[in-house]
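The structures come next, written out as structure tokens.
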Structure I
Amino acid sequence: MLQAIAFDFDGVLVDSEPLHFRALAKVGKTIGFSLDWDRYCQDIIGYDDRDAFRAMMRERNLPEDEQQLADLCNRKQDAIDQLIAAGVPMIPGARALLDEIQQAGQPRIAIASGATARDIEQMLAGLKLRDRFRVVISADDVMHSKPHPRTYALAAECLGVAPQHCLAIEDTSAGLQSARDAGLMTLGLATSGPASLLHRAQRVVPDLTHVTLADLKAWYG
């Protein structure tokens, strides 16, 4: 029975994955790591900044120095702050679905993301959506981000529902693994890559255009 929805953020509510890619690619160059969009979608998307830079450092055979890792994350944050300031579009259909949920007064909703709290808060404020979410789980709230299940397990816990009654809406393979391992139902959005990468989802749609609350209840009970 559908009692709650945990939305991923980047690629599900906001079309911000290109911004994360540009910021990561810019900072990755400083350690000799070359990142193109295909590589980002194949290997990096879905990870938080810490794990993204850890992967880059491993490939470059660099020691995983925590101070350097923190510096890279800070520089990436500075880079994306500048990009966010220019404005971030929403994923097609996302605002309409959020409006419908608000009008219905149910189900309970949360954000469950690998983005930093700062990124999420900045974008929600710019879109005037902060008051829609009483629960926001970010990379800052968990020791291990996606694909580890803790992000979605914590979202369901904070929403006060059993995981099997909570739907995760995701655009990445890592996010779907996190949700499934936490026991949530899953809907995949092919907004950041081909639908074939979302095979772990129970259902896949191109984006949220024409996806209604009635659809979600029909699909997930």
Structure II
Amino acid sequence: MVLRVLVAEDNLLVREGIVKLLNACPETEVVGACSTYDELLAAAAADQPDVVLTDIRMPPTGTDEGIRAALELRDTQPGIGVVVLSQYAEPAYAIALFEQGSDRRGYLLKERVSDAAQIVNAIEEVARGGSVIDPVVVEALVQSRLKRSASPIDSLTPREREVLEEMAQGRNNAGIAAALFLSERAVEKHINSLFSKLGLSEEPDTHRRVKAVLLFLAGKGG
């Protein structure tokens, strides 16, 4: 079975190169080529390809059109597979692509374009309902997770985290004590301990409180 592929890429030379590569493979047939987000969605509706092979950045904004197109097609034409090509091993892009499900979705680095076998294998896999993710992107996702896990916030005890959360609400020591049913002396001890664990023991108290709250918010993705 020959798979029908729609190619979306705003760089003319790259687009023509991909079209030529896929048309030379007996497993694939290019049914259309376009260069913008709107053209991609229109062509997908008109040509009904098995798979869309798209750049991640295209007009009109040159940011994440490929991801947005994949999410849109998930709703409007769920039977179409999408393989996104990117120059960037960026975990956030991969997470956005797969957040509504990994079936019929693939994320490859653009450097794979020169390898016809890898591109065709990815197209075949998503057409079957599977998923593909570039090993380099997997490594970036793992490293991103490890960095988050290494946050100094993770070293705090549950009570210290509660105290810090109250501090993030703008409460002073007396307010924290009242909210957590602790003595002010106990609150002070918890605060000194968390300052030490966060590496803030040598700074003025006001600066320490502000920086501690910023670390807390960063750890929550705020």
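Read-outs: derived from the displayed coordinates by stated rules, not from any lab. Predicted, not measured: the structure shown is a model, and the values here were computed from it. Cβ atoms are built from the backbone, for glycine too; each structure is taken alone.
Here mean count of other Cβ atoms within 10 Å over residues 104-111 has been calculated and equals 16.9, so which of I, II was it run on?
On the way: I: 16.9; II: 21.5.
Derived from I, not from the others.
Once mean count of other Cβ atoms within 10 Å over residues 8-15 is calculated for every structure in I, II, which label goes with the largest value? Don't skip to the end; give the middle numbers.
Details: I: 25.5; II: 16.8.
Sorting by mean count of other Cβ atoms within 10 Å over residues 8-15 in descending order puts I first.
When mean count of other Cβ atoms within 10 Å over residues 24-31 is calculated for each of the structures I, II, which structure yields the highest value? Please report the intermediate quantities before stating the final value.
Numbers: I: 17.8; II: 15.1.
Structure I gives the largest value of mean count of other Cβ atoms within 10 Å over residues 24-31 among I, II.
Just checking, which of I, II has the largest value of relative contact order in percent (Cα under 8 Å, 6 or more apart)? Could you put the intermediate results ahead of the total?
On the way: I: 28; II: 13.
By relative contact order in percent (Cα under 8 Å, 6 or more apart), the leading structure of I, II is I.
Moving to a separate point now. Identify the structure, out of I, II, from whose coordinates helix-only ellipticity at 222 nm (-39500 (n - 2.57) for each DSSP H run of 4 or more, over all residues; to 500) was calculated to give -16500.
Details: I: -13000; II: -16500.
It must be structure II, since only it matches.
If you don't mind, another one. Looking at mean projected area of the Cα convex hull in nm², point out which structure of I, II has the largest value. Spell out each step's value before the answer.
Values: I: 10.9; II: 15.4.
Biggest value here belongs to II.
Looking just at mean count of other Cβ atoms within 10 Å over residues 80-87, which of the labels I, II belongs to the structure with the highest value?
On the way: I: 13.9; II: 23.9.
Top value of mean count of other Cβ atoms within 10 Å over residues 80-87 goes to structure II.
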